[in-house]
Structure 1
Amino acid sequence: MEKITSFTIDHIRLQPGLYVSRKDKVGQETVTTFDLRLTSPNDEPVMNTAEVHTIEHLAATYLRNEPRWASKVLYFGPMGCRTGFYLLLAGDYTSADVLDLVRECFRFIEKFEGEVPGASAKDCGNYLDMNLPMAKYWGKHYADILEKPDVSRLEYPQ
């Protein structure tokens, strides 16, 4: 079998950033998959499931309610390795195209107060596995990285 695209990226040199993971055609439409990398793989500690889960709930809620982008959001969810997230958007985009959206999403997470949307037994299959303080920490950490990123944080290492 051939390696899938995400397994061909040099995870030794990969730093936290916002990357185009792939672009796929679905009929006439392009779907752009973004790699939102919050930690340096195999170098920094990974996120725990509770904060990953909380970020998933908050980011998905934010993105699906953001007026300019809501209709283009197909998916937001965690990477199995717990070093980041995938964002799938309908359309052909670059990292620079969505930089403001992603940064503002993580600022929203950083500043969020109150009950996490969907964190109830009725709405979620594992609602007790949440950690808002750590999600806020990661929100600030990632938004700060995206504040003034250079090209090395927007394009995969070669």
Structure 2
Amino acid sequence: MAEETVKVFLDSNVILSGFLADKGAPRIILDLLSLDLPFLSGLTGQYNIIEIERNLENKLPEVLPVYKEYFPKLGLKIIPLPSKEEIKDYKDIISEKDAPVLASAVKGEADYLVTGDKEFLKVKKMRKMPFKIVMPREFLFAIGRVKAEEKQ
């Protein structure tokens, strides 16, 4: 029986936190993705990459070379920038700067959107999304339960 792949879309703050910390849920998620496990597929958006690199250039330029060296090892599928048409459906439920993240996760057909931004958690209450919006630690618990259930 073929294993189902869980598609996880990582928000910028999760990727940055994972790179900057040597432990914690964001780091564990990045470590898992770097293992190229058959049941886990990582995604992020081109919009997120632009945001990450802008933040690193402005606030932590010394980290940028390390990021550029190790980011490809995560094997993330990069979702192209969403169009204005794709973004407009989300501007009424989240800030304009975060709408492209939601649109990218939808476009990537994610199962989970993992974020440390509590603004996204409000979206869960306002509209049903085609993926679960979770904090990094919640994601780790969720995939642990999924894998345990598959073994039974």
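In this comparison of 1, 2, the computed figure 5.5 for mean projected area of the Cα convex hull in nm², for residues 18-97 alone is attributed to 1. Given that helix-only ellipticity at 222 nm (-39500 (n - 2.57) for each DSSP H run of 4 or more, over all residues; to 500), derived from a single structure, equals -15000, which label among 1, 2 identifies that structure? Value -15000 for helix-only ellipticity at 222 nm (-39500 (n - 2.57) for each DSSP H run of 4 or more, over all residues; to 500) corresponds to 2 out of 1, 2.
With Cα extents along the principal axes in Å derived from the coordinates and found to be 41, 38, 37, which of 1, 2 does the value describe? Kindly include the intermediate steps, with their values, before the conclusion.
On the way: 1: 41, 38, 37; 2: 47, 38, 24.
The correct label is 1.
Throughout, read-outs are computed from the coordinates displayed, never taken from laboratory work. These numbers were taken from a predicted model, which means no experiment stands behind them.
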